[in-house]
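Presented below are the structures under discussion, each in the form of structure tokens.
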Structure I
Amino acid sequence: MSALVWIEQYNGQALSSSWEALGKAKQLFPDGPVTAVVFGEAIDDVVAAAFHYGADRVVKADDPTLAAYRCEPYVALLVNVVEALEPEVVLASATTAGRELFAGAALDLDAGLLADVTELKLDDGWLEAVRPVLGGKVMSVETVIGDGAQFATLRARAFQALAPDTSRSGDVIEVTPVLTEAAIATKIESVADTSGQISLTDANIVVAGGRGVGGENGFDPVRELADVLGAAVGASRAAVDAGWIVYEHQVGQTGKVVAPDLYIAAGISGAIQHQAGIRAAKVIVAINTDADAPIFKLATYGIVGDLFEVLPALTDAFKRKLG
């Protein structure tokens, strides 16, 4: 049996969660072959890193039409690769792009897809996965039954990447795009620069603000604490809907699902949709003036107090502790 793993990259930098998916593939198929799939432009460094993180071989498509992720060219090319190599299992990280890409490819191939899984194993050749449903209150056990490749997207930080071995290398299979630029309906007109920001899905620590911050300036103490901790800044849907912070910071069922070591929720009541996005966090600290806020039922530690007093105090304490 064999596996394919799509390595998501941007500007020549692979997502760490893609290495987690590759590590899981190697665990499922220790004797291989496990093939990494890398699409993009100027991606030689990512190709080399794929071998370091466990790939036995790499399928490489280096072309300007693939420089940034777009559904149409990526789906068409991934379908071609799967049809040519006929892997039993195809894995990727459950990012926004990963979910869209695998939904399209699985549909075109009439294949089964397990989405956003937190556990994965093989049972007599069939994938069996565990994934949270109903806002994370229930864990569903699902399996794929049918012919052809079995697709699965893996929740970030639910699996472990292999320790990189820089001595590893292997065969590179070069392929060309299926669609020309003229045949691609989607065009990228601009890209927002978020350099210097820590990715929510990759962050070990997240400091998030909600309705309780009271406005755009209310995120200032949230950002100050995040800067001291080297954390990502998150937000509830209420704060995003109010226009106090942009959507890319939204955590929850309609935003990003996170799994940090530490999640600090300031002024967030804890609606079920938000709880669904943070249940995988190892430690949750809730700060709220309402002692009956739902977030306290999920929190590891709770502080009943004013976030504008608590956050600056925490920031000062961490500055002293961390130097």
Structure II
Amino acid sequence: MKISLNDLKKPFQKELIEYENTFKALLSSNVKLIDTIVKYVVKNKGKGLRPLLVIMAAKLVGEPTSETYQAAAVVEMLHTASLVHDDVVDNANVRRGFPSINALWKNKAAVLMGDYMLSKCLIGAAGTGNIRVMQILADASKRLSKGELSQIEKSRKLSISETEYFEIISDKTAALIGSAAELGALSATKNIDDHERMKAFGENLGIAFQIKDDLLDYFGHQSILGKPVGNDFKDKKITLPLIHAFKNSTEDEIRRIKRALKKGVNSADVKKIIRFVEDHGGIEYAQKKKEEYAQKAKDVLEEYPDSEVKQAMRNFVDYTVHRMK
């Protein structure tokens, strides 16, 4: 059965409204430009998977508290701030199918808005009065930056091993998803085993999420994704499907693909690279690894008795790895 985002969110509507109110209140200011951009961010916000995960994790191990909604808000704020900064770095004009903040208000305002969100994230974390919340967010923030910088370094050299790929996506994606689940548990129980299990659930889910994201670059559609297909090739990002294809190809083939990436790919090059990856088993291999990590996330849930929330979290995993955007 195909799971929709609305189906996922339906059992948590009351909690999601609490989160939305906390998010808006935390971001509000008395500066007109900030409030204008905040309204735009709220109107065109993403799927809200990380705040939903905070709430789900809290409900799996206990009951959501005010700290749950605060944690959900600061996790989404950190995520949004990183995307705003990414768009400036990548000179991206589109985000989620809408003009990016830097496209509408220029780079200076976008960078400062990202900084504002980061500062509000810290204020929100401090507002919980829990030093552990601050430590988790600080570590996630460090890993996000480290992962992105490592990817830039590897893109310049056009050389990345499978081990390095998993280290990068563990930092740049899984860190924040793992933190979301851990913070949810932390807000609802003092049981450290629950905190660690939810972090493991989120980290494995995050790796599966990023592999799926990388696969979408091969056969997604711009109108659905909100970004051009083959964007990773244009950014010289070598992801798991291509890494595996290189393992099964000749030195001449690798040189030819790297030469195309180095000079800057056009649409014909993108089609050739996708065909090369398909022919050398890269898509199939990445699909297999994605399913492995999704199963690892589900295995963590087996520590808990059957419940509506547990099933919802299993559905969350399925949605993540089968989504089309």
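Computed quantities for the displayed model
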quantity	calculated
For helix-only ellipticity at 222 nm (-39500 (n - 2.57) for each DSSP H run of 4 or more, over all residues; to 500) computed as -8500, the structure of I, II it came from	I
Winner on distance in nm of label points 7 Å out along Cα→Cβ at positions 133 and 309 once structures I, II are ranked, highest first	I
For 1.00 (Rg/Rh (Cα atoms, Kirkwood Rh), calculated) the corresponding structure among I, II	I
Origin of the value 20, where relative contact order in percent (Cα under 8 Å, 6 or more apart) was derived from one of I, II	II
Winner on FRET efficiency 1/(1 + (r/R0)^6) of positions 53 and 141 (r between Cβ atoms, R0 = 25 Å, to 0.05) once structures I, II are ranked, highest first	II
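Coordinate-derived values only; no laboratory data. Model, not experiment: these values are computed from the prediction. Cβ atoms are built from the backbone, for glycine too; each structure is taken alone.
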